[in-house]
Structure I
Amino acid sequence: MIWGAGSKGITFANALGPKAAAPLAALVDLNPRKHGLTAPGIALPVIAPETLTTLAPDLVLISNALYEAEISAQVRAMGLTPDFAVLAG
């Protein structure tokens, strides 16, 4: 799971390539205008944060370090306990 369907998240997913990106379920984004869309290139769906409760990811990759604390708190508030990693500063 990558949190952030902006340029950083999409670029990272595409840089992985299809085989390496295969374990990724989706891109998460707060912007409701992006929900239901598919990320260009890698063709991952863009989902709302609330959808994480049904997907229960093992790992959330955060595309912007500025939001690490906010995102991890939001995910934990959903009762989820994935690992977190930051892709970019």
Structure II
Amino acid sequence: MAELRTAVSRLRRELAAHPAEFPDRGIAEDELACLAAMAITGNPEVPRLRRSLLLIAGAIGSVSALARGLSDVRAAVDLFGKPPRR
């Protein structure tokens, strides 16, 4: 949980400081808030974690300045288990 809290907090700060506006910024901010709430309660739903990660990646994936923070969030979500193979 600590890794998830740290990674989400860092990416939220980086996103807040990023000067450029982009169409899906609000989606990324909302999903990061959801991840932060799950990390605080200590009761994350793994499918919801993965869904939030996908939405965040889709929203900010092309913003190279946020790539490291996004990678850290992904690594933290992966600690809860890899996605099932299809």
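Coordinate-derived values only; no laboratory data. Remember, predicted model here, so these are calculated numbers, not experimental data. Cβ atoms are built from the backbone, for glycine too; each structure is taken alone.
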message: If you rank structures I, II by distance in nm of label points 7 Å out along Cα→Cβ at positions 23 and 47, which sits at the top with the largest value?
response: II
query: From I, II, which structure was helix-only ellipticity at 222 nm (-39500 (n - 2.57) for each DSSP H run of 4 or more, over all residues; to 500) = -9500 calculated on?
result: I
- prompt: Just checking, which of I, II has the largest value of relative contact order in percent (Cα under 8 Å, 6 or more apart)?
  reply: II
message: For Rg/Rh (Cα atoms, Kirkwood Rh), for residues 15-54 alone, which structure out of I, II has the highest calculated value?
response: II
